[in-house]
Every structure is written in structure tokens, then in C-alpha cells.
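Next up: the structures, one after another.
Where a number appears in this text, it was derived from the coordinates with a stated rule and is not lab data. On a predicted model such as this, the values are computed, not experimentally measured, just so you know. Cβ atoms are built from the backbone, for glycine too; each structure is taken alone.
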Structure 1
Amino acid sequence: MASMRDIKRRKESIQSTGQITKAMKLVATVKLQKARAKAENSKPYFDAMYKAVTTMLAKSGHVNHKYLNNSGTGKKAVILITSNRGLAGGYNTNIIKLVTGSGIAKEDMLVYSIGRKGKDFLTRRGYRIKADYSDVINEPMYRDAMDIAQDVLNAYMAGEISEIYLAYTCFMNTVSQVPVFIKLLPVSADDVQIEEDGDMAVMEYEPEEQETLDIIIPKYVSSLIYGALVESVASENGARMTAMDNATSNADEMIDKLALLYNRARQGSITQELTEIIAGANAIS
């Protein structure tokens, strides 16, 4: 059995750690309240945007447009959203596993990274980081999403990439966050589930399709990226709050166990001292 001094030191160390995790939980809770409201308010718009535009593009057939011509080199762009900090449970690990297990070969993937955790992990494993926007995740703004979307679309039009994907964590509730991997461009009929009868009628544009798509597609990509950023921030804080709550609970349990061990060690020490005193008294008499 460990000595009373070792148990006491261990207990004090865990108490200090527990105070830190409790404080981090409170900070994450405050941040989550703001991020959650923003994510829940914006989610219906971005869900409707994704469904409407993908359906429209799928129904457009073979439209000759700079944003839809799939004539790239075969490289696939993945916009990966993770966090800049750890201590968030499996938040970063889950979305990274989804990307690495997506079926896209390492040599065919160009990563547009938002968040240092994802960038550092994929860099160590030989993935090519095309661009890094890690500072954006601290306080996402729609302007940031527009800039990222324009960079990716420019590479798409230049033929550097032939497909664009978005990987982020969808915020379901405080304790549930689901990693998501979706395809943004190009969109075909096979990528969209059409439920209504006759809904695959050819899409007609007013004004002309070129002018319409020039406006819609950049807005579509920007909106999906911004929606993913907002949900990722809420997911990160939810995951961190849960992780720190679990860590605090584990610290409390360990402190209780150490207190029991300390009391047992103290009782054993007292018993031994009494035994020695009694033995000494008997020896004198």
C-alpha cells in the first residue's frame, strides 16, 4: 500500500485537475449557449439551401457552365473543419476518421483545412494541405466563408480539382454531434433523391442559366461552408463541455477512492503505533 504522504499528494494533484476541468466545463457551457442558438437558428436555412440547389443542379442536365464542367485533373478538394484546441473528447478524431475513411486516396485529396487539429493530423500522415484557414474557426463570419468558397471555386475552374467535398460535425444536441461528409460540386441526378412525381422535369432558367448559376453557385457553396462553421463551433463546445463534465466526475470518484485509501492507511498507522506502545509497555512490566 502507498504511504499516506504519497496518497495525499496524489489526492491534491487530482483535486487541482478537477478544479481546472470544472472551470473549462463552465467556460464551454457559456460558449455553447451562444453557439447553439446561432446554429439552431441558421440550420433550417442551410438545409433548405442544400436541398434546393442540389435538386436544381441535378435537374439541369448537362449545363455548360464554368462551375459545373467536370474537366479537372481528378484531384478532390475536401474542406475539413476541426478545432484549434483539444480536450473535446472524440470531436476531432471522429471527423478526421470520416475523411480518411471516405474512400478518397491520399494522393488524390487536396485538403482545405479549417482548424489546426485536423491540419496537423493529416500533415503527419502525408496528406497535402492546399490551404489553412485555422483562425476562421475562432469566430466564424460569413465573409470568411465567402473567401474560402471563392478560393475553392477558383481552383475548380482552373482544373486543379474536379470535385468539392465538405467535412464537418453536425450539431444535434448538447451531448450528440454527428460527423458529416457531403459533396458540394459537381451535382448529378444520382447524388440527389427526388421524391415527388415528375420532379425530374428539365430545369428552366430565367434569366439565362449562365447568369443565374454565376450568382447561385458561389452563394450555395458559401452558405454551406458558413453553416458548417456555425454547427462545428456549437459541436466543439458541446463536446468539450461533455468531456470536461466526465473528467470532473472521474476526478471526484478518484478523490473518493483516495480518501478511502488514506483513511485505511491512517488507521493502519494508528493501529501499528498502538501495537508498538502496548508491546513496549508489556516488555517493561
Structure 2
Amino acid sequence: MAVMNGSGPSGGIPDLNVAVLQMNSGDDKARNIASALDLIDRAAAAGARLAVLPEVWPYLGPDEGNRENAEPIPGPITELLAERARRHGIYVHGGSILEMREGAPGLYNTAVLIDPHGEIVARYSKIHMFDVVIDGVQQYQESATVTPGDEIVVVEIDGLPVGLAICYDLRFPELFRILALRGAQAIILPAAFTLMTGKDHWETLIRARAIENGLYMIASGQWGKYPPGSWCYGRSMIVDPWGTVVATASDGIGLAQAAVEPSRVEAVRRQIPSLANRRPASYRWPDESALLVGR
């Protein structure tokens, strides 16, 4: 894993052909795996150098099924992805899977990046947990079954520095700014955004993260209905550093493809040098206790 510092010129880094793979996962693990492998094959046939799966694609269903469908890393699922990476000579970003770790009571929502030799070259566990109470009644607590990660990760793909994030992380701009300051020129974001929030927030947040950091956002999402009756928004997309959506998946299972161009990152960061114009010495974090009073 190569951790980068700074945001210098691309130095002749080649363009990266990327495919975001959109799935409609459910509670049938075998079916989900077959769909994922088929999409990887399709992406490779279309010339992708990097194929990106969505969040928790091996199992998306009732929470009580999470543990029995979780796996260690490395494990059977990462071995299948490694075989596909070797077969096609491409990078495979494994979206995320529910990971079990020896001695850990909880699960981790973990992404892996596998290189063309079938080696795991980076892994990232989702940092931000979706824990919410609405009007004191309705609630969802991701942290009840998933343990948050604590490592920020940037890795090179064919020389291109790429940051890793997962779904709900998208709402925390500080993570994306740190990734940019560590050198990321693109960020991969597998997700399972809900239909309700996705229609209003998904594209807006992805474009904002791209614009404010002058980088590409590579966002692969779940789409459609899954057990016991929830819906994901889909619209997997690739957004350039100007905030332009350069590729979007249609509703349904499929993929969207575009080139990530390091020269484009350089050009936008020259035009709008927001990373270079930061004034860290003037920034002060507010008292967090004051922010939490309304809870």
C-alpha cells in the first residue's frame, strides 16, 4: 500500500479506464456472486483497467443475516475476485463486504483493492457508521453490528493516487479533504444509498466532493429493491474534478465507464487552487459538546 503526501503533478501517469458496476444485490449470496463476476467480465471486455463493485454486494438483506454471510479477508470471495483480476489482467475494487476478524465481536464493512496479479494491495474499513434516531421513534444503528474502521487509505493504481471511502463516509467532507491532501487524485466510493436520500443527495454530494477537492469521484452503487422491502437509488457515476458527471449508469443492473485523466486534475487544480489556498493556522474546530446539544 502506497500512502501519498501532497498533490503534485501527475508526472506522466496514464489515463485510467474505469467501470463502475451497478448491482441489485439481495439475500441470495450465490446469485449475488454470479452477478458480480459477470459484471467484472463485461467491464474487462469493454476495456476497463479498473472495475469497481458496490457496497455489501455479497449480501444485502435483513440484519440478522449479516454474520452468517460475512467472511474473513482474505477468504472465498476475495479469492474469486483475485482470480478474475488475474484472468483479465485488471484491478478489481471489491466494493465492500462484511468482514469477520478473528477475536473481534463485531463485523467490519471493508473494501479491498486487488491488483492484476491477484494480490490485495489495499483495504479500507468504513469509518462512519449510520446511527440515526428520527423523532425519538424510528431508528437505525449500523454500529450495533458493524465496527468502524480507523485508518485513512490512499493507494496507487498504475501510478495514480486513489483514496478509498464507503457510502455514508460521503457526508463527512473532512475525510475527503484529508485524502486529497495525502495526494489522492481520485476517490472510489462503493455505496448502497437509499432511494429516499439518493434522489436528493447522491449526485449533489458526489459532485461537491469532486469540486471542493479537485479530483475524480468514482461511485458505484446498489440499485433497486432488496429484502425485506427497502430500495437503493443506483445511478452509479464517475464525476470529474470540475464536478461534471462524465458517466452514469441507467436504472437496473449494469455499468458505466469513463477515463480518469490525471492531466484534468492538474488543470482544474491550477484554475481553482483551493487546496493550495488553504489556511490551516486560521482554522479552529468548535466545541463538539455545543454541537451535540440538540441530540
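Upon calculation of distance in nm of label points 7 Å out along Cα→Cβ at positions 141 and 157 from the atomic coordinates, which of the structures 1, 2 produces 2.4? Derived from 1, not from the others. Looking across 1, 2, the calculation of semi-axes √(5λ) of the Cα gyration tensor in Å, for residues 149-204 alone that yields 25, 23, 8 traces back to 1. In this comparison of 1, 2, the computed figure -0.47 for log10 I(q)/I(0) by the Debye sum over Cα atoms at q = 0.08 Å⁻¹ is attributed to 1. When distance in nm of label points 7 Å out along Cα→Cβ at positions 29 and 261 is computed across structures 1, 2, the figure 4.4 traces back to 2. Comparing distance in nm of label points 7 Å out along Cα→Cβ at positions 37 and 173 across structures 1, 2, the highest figure is found for 2.
In this comparison of 1, 2, the computed figure -21500 for helix-only ellipticity at 222 nm (-39500 (n - 2.57) for each DSSP H run of 4 or more, over all residues; to 500) is attributed to 1.
To which of 1, 2 does the computed value 21 (relative contact order in percent (Cα under 8 Å, 6 or more apart)) belong? Computed on structure 2.
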